[in-house]
1. Figure out for me which of the structures 1, 2 the number 1.7 belongs to, where distance in nm of label points 7 Å out along Cα→Cβ at positions 30 and 126 was derived from the coordinates.
2. Of structures 1, 2, which gives 23.3, 90 when Rg and Dmax of the Cα atoms in Å is computed from the coordinates?
3. Given a value of -11000 for helix-only ellipticity at 222 nm (-39500 (n - 2.57) for each DSSP H run of 4 or more, over all residues; to 500), point me to the structure among 1, 2 it was derived from.
4. Comparing structures 1, 2 by relative contact order in percent (Cα under 8 Å, 6 or more apart), which one has the largest value?
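What follows draws every value from the coordinates through simple rules; no lab data is involved. Just so you know, these numbers come straight off a predicted model, no measurement behind them. Cβ atoms are built from the backbone, for glycine too; each structure is taken alone.
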Structure 1
Amino acid sequence: MNSPEIGIVVPTLGTRSEYLNLCLKSIREAGYSLVHIVMPLSASLPPEITSDLYDKVIDDPGTGLAAAIHAGLGTFPESVRFINWLGDDDLLKPGSLETSSQALREDDRTVLVFGGCDYINSMNQVIFTNKSGMYAVPLMRMGPQLIPQPGSLFRRDAYERIGGLNTELSWAFDLDLLFRLSHMGKLKFLNRTLASFRWHEDSLSVGGRDSSVREASRIRKTFLPSWLKPFSELWEFPMRSLIKYAGTKVSARKVSRLPL
């Protein structure tokens, strides 16, 4: 069998073994890929995480999540052309990696593909589905970021040409990556649900919602044309409030779906 062309990094602290087990199994069911786990030296994989679920464990450099992911993405062999990461509590849909990688092979101008994403709670119940669409690409420049990172797949050579993730960012480094990749080629929507994002208060992006919203706002301003930047607070202030309100509504919906 040929070497995998796809590489997926899973950053973890090794403390959520049930979620991690489901995550790794979902990657194996999504398509032929290499799976590199990035975790701190002080942590160890629980016994239920068997060696068939991953290919390598990489030491976390200990300087933040973006740095951990970037370190993992740099450890794949040259045969790996398409890459992404997946949170240790998130899931890929069966066959999704085959679908996304084929879309990249068919169009050299496309640097990243993305699709729909289910939002699930701790009981694996679907709260709602972000069906997104191509409108999410122009929208991210002045509005909410609706391109799901889970389930997306991007070209490794494009990632390396832009210098990888901005490791100085703590929350919205995926948005920053999208902006910079969009300067390298097309971001393409696939009309298929590719992943599940687990919405719970232990999740980094959920628990740090306020900080994430503020950082995303700063990133959007950075990529604006210079003549627009002085006016950006006219829409950024209400947009920050709207995004935080939407997150609160999703959390309330999550609670309403829990069994009594």
Structure 2
Amino acid sequence: MMHLRAAVLGTALVMGSSAVCFGQPAEGSFERTLKVTGNLTLEVATGSGRIDVRTGPSDTVVIHGRIVASDSWFSSTNATERVRQVEQNPPIDQDGNSIRVGKSGDREPYNSVSISYDITVPAATDLRAAVGSGAVHVEGVRGQARVTTGSGGIELGGIGGAVDARAGSGRILVRGLGNGITAHAGSGSVTLELPQSAAFNLSVSTGSGGIDVGHPMTMQGKLSRHSVRATVRGGGPLVDVSTGSGSVTIN
């Protein structure tokens, strides 16, 4: 009986050790520098991770990726092997002045893999960014910016074109008016920091939460606690904001 107990205990210790090793993540990174010759169209997507986009030289795109992988029952390779595969062949495709990051037809290396991106782009960039779980921060691009997150915050600053920001769960912050703003949050607050001389048309609605507008408004229609329709300084680009659960602040 003593030998049996020792054998069972030894098996349990081995299994416990394996379980600990199985849960250890592997990490890695990659960096690629691409050349462009004109207005850039950039599409970035990640299932889990953060996306940061900032501006740099007019002819260069620098993409830095940070990889974290965990072992998975659904993958034929371990976490370390999948990190190495992504490092050697990152999900980057270029067709002239159009670049796609984070989309690949080969799904095997990306099972249980999180990739965060730091990307430097020319100011003359149209951007589309999508994250399943994680935050997005974009600063200074002069073109359009369309950003979606399933769960995570969005921060956009100094965008020259139209802004379209949609967060399932998370806060949205937009600084600057550009060529109009659409900001929709399922659950989270929305804050817009606009120039005090800005002229725009305003449409705001909240499911539950207050509305605070620090600009002179000419109201349109009936005044409501959870809905505002107005023109500001005679009107201009449309600012369309809504949140299911959260407040709206426009300064």
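1. Clearly, the read-out refers to 1.
2. For Rg and Dmax of the Cα atoms in Å, the value 23.3, 90 is produced by structure 2.
3. Matching structure: 1.
4. Once relative contact order in percent (Cα under 8 Å, 6 or more apart) is tallied for 1, 2, the winner is 1.
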